[in-house]
Structure 1
Amino acid sequence: MLDCGTIKSNISTALGERFECIPLSHCLVINTPFTYPNFDSIQVFIETLPNGELVVSDKGETLRYLASVLIDPEDTSHKINILKSVTSSYGTDFKEGIFYKYSNENRFSDDILNMVNTILRISDLQLTQRIKKPRNDFYAQVEELMREIVPVKEEIERRTALEGKSGKKYHTAYFIKKENTVIEPLAYPVQGVDWTKIATVFQEFYDLKNKAEMNYNLYAILDDEENDWPEEPKILLSDVAKILLWSRRKQWKDKILKVA
């Protein structure tokens, strides 16, 4: 039977120290560094079936959160389509108000991240009812810088599919073939912390990093030109990649990409 000792050893190696395991009488609870839009912590639950198979789930907490903000994820065809798209993307199932996924000891770290991403995207249904601020030109500026320091078009690729250790493919923002470098820009979050985007990049980098034979160089560019990022996402991302601050691009652009 899976216990917290095994989980702590696996998680601290694979995901970093900010994931914690707490044993309950009937299951194990994983406290994650991610939060719902109301800043309540996201928890993932692991149960061991009599046949030894593991079930990773949210125990219905995602729908309980949505109910607290008066949202039913199945009351319109649009929301139902979002739900189906999310569960399909992360290989999760949905039944009787619970998101769950069958797992085993060889892949439960991957499945914890898949469950976190499922929870984040479904809980973001709340944000569809808000007016979002227009996106700034940060991504256009990053694109311009990439073309400046990697002038040979064939050396830089956009949305290249790279396969992680889990077998999942990720369409990276920038892949510089010569340096085997993956770069993901992250604009300053409109919310306090945009955990949805951060979790996506974290899972991508975690999976690519664990495919050790590829030896990828992994970088996250954080847009801090006008505002400082909160410490939590910076610390989390630094477990799986190197952090580049956009305000200091003059200092790192040539060194990182080894272009004179």
Structure 2
Amino acid sequence: MRKVSVVLSLVGMATLTLPSFLWAEHHEEAPPTLSDVWLMEPKAGMEDEFFAAVAADKKFRDDAGDSRQWDVYTVEMGDHMGVVQFRACCFDWAGQDAYDVETKEKGFSDHWNENVHQFVDHYHHHLQQMDFENSHWPEGQEEGPLFGVTTWKVKGGSGPASSDARKKLSQLAIEGGWGSDSNNWLWHWSLSGAPDLMLVSSYENFAAMADPEQSFMDFLSEEIGAEEAAELFKAFNSGLGESDYTVWRHQPELSSARAD
């Protein structure tokens, strides 16, 4: 992919995580926690040409042995309906350097620029950090094809109270058994651009998005009491501003071929 010099703003755009078969919930060693994320919008009236060119670029990368698994998502519900997301996970900082070398050696950028870039209106490019320790994404669970993502704007200078509360809420959910195949979540945030905090959950269909029989607030009140639960949520919200919710759909035919 190519990053152009003028990048238009997509305020509040939510992004998501890569499917869980790339990492297990419990590791002998901590997994790499970075994701490479590209957001782009096809030029108006050139959507068909864009997706045909993306499909051809996917084949080129597959044939060249791209070391990264690129997954492609489109907006199913929310703002910015025309935006397409490409993301690869999971690697460390040195892995980004190594992939820059691979990209040049295998001609990925040149192929993209010659075949796809002409159909792209604008781009965003970010690295994101994931918090596996305070997330619940069961190994081997069936994922998607829908992913719901809540994005909060982080208030500047708000201190550690909100982050500490987020971790405590997550650990109470994990230790108390709130997490299940249907109650899955993963925290992550952008390392560039606006300081956004994101929470993603995976759904088989829209019916799976219905409220659970027991709300998280009811669960938490049983665990630590209603008053303490309310105070914990207050602390969590203290460092956060407005929120946005987007539902993304995974596009397997445009995503990298899966390794056997």
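Laboratory data are not the source of any read-out in this text; all were calculated from the coordinates shown. Remember, predicted model here, so these are calculated numbers, not experimental data. Cβ atoms are built from the backbone, for glycine too; each structure is taken alone.
One of 1, 2 was used to compute relative contact order in percent (Cα under 8 Å, 6 or more apart), and the result was 31. Which label is that?
Only structure 2 yields this read-out.
Where does the value 15.0 come from, among 1, 2, when mean count of other Cβ atoms within 10 Å over residues 74-81 is the thing being computed?
2
Here distance in nm of label points 7 Å out along Cα→Cβ at positions 106 and 234 has been calculated and equals 4.0, so which of 1, 2 was it run on?
Structure 1 accounts for this read-out.
So Kirkwood radius over Cα pairs in Å, for residues 50-89 alone, computed for just one structure, reads 11.9; which one of 1, 2 is that?
Label of the originating structure: 1.
Comparing structures 1, 2 by distance in nm of label points 7 Å out along Cα→Cβ at positions 42 and 210, which one has the largest value?
2
One of 1, 2 was used to compute distance in nm of label points 7 Å out along Cα→Cβ at positions 162 and 194, and the result was 2.1. Which label is that?
Values: 1: 2.1; 2: 1.2.
Attributed to the structure labelled 1.
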